[in-house]
Structure I
Amino acid sequence: MKVHYFEQEEADKDDYALRIAIIQGYVPKTCLLGGQTVMGLIGAGKSPCKGCGCDRKKCKGGEA
């Protein structure tokens with residue numbers, strides 16, 4: 001698993017932690033953070049989108 005997929009057009013299909021976070025509505029289906037990163041932030045009570053360094057035009061994420 002990767003920390004992020006910013007250099008790619010979409011996340012790896014086998015990043016199941018990210019898929020779960022998408023299904024549960026924590027991040028948009030176009031999220032490019034790695035699933036373990038997303039789940040760690042959620043577990044810590046933080047928004048995965050807040051502070052993310054991905055271009056919002058690319059990931060269509062929430063607040064910066």
Structure II
Amino acid sequence: MAEVIKELYRLPKEEQEFILKNMSDSYNPIEINGEVFLIPNEVNNLIDNLFIELQDLKLGKKIH
């Protein structure tokens with residue numbers, strides 16, 4: 001993330017805000033081993049769905 005911010009500081013404030021807003025709208029933070037990563041919404045949804053399926057398998061539910 002720091003590399004992206006270094007690239008942004010030369011841009012006008014309006015462009016910085018636009019880029020950062022779009023990043024926050026389309027990416028979700030995920031923490032893995034104490035490190036935070038930004039992942040696209042689609043990847044976050046995939047992880048959520050896989051987690052639900054894993055829970056269903058543990059409970060012996062039929063997977064769709």
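What follows draws every value from the coordinates through simple rules; no lab data is involved. From a predicted model like this one, the values you see are computed outputs, not experimental measurements. Cβ atoms are built from the backbone, for glycine too; each structure is taken alone.
Tabulated data for the structure shown
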item	result
For 10.2, 28 (Rg and Dmax of the Cα atoms in Å, calculated) the corresponding structure among I, II	I
Identity of the structure behind -8000 (criterion: helix-only ellipticity at 222 nm (-39500 (n - 2.57) for each DSSP H run of 4 or more, over all residues; to 500), calculated), options I, II	I
When relative contact order in percent (Cα under 8 Å, 6 or more apart) is computed for each of I, II, the largest belongs to	I
Mean count of other Cβ atoms within 10 Å over residues 6-13 from the coordinates reads 12.1; which among I, II	I
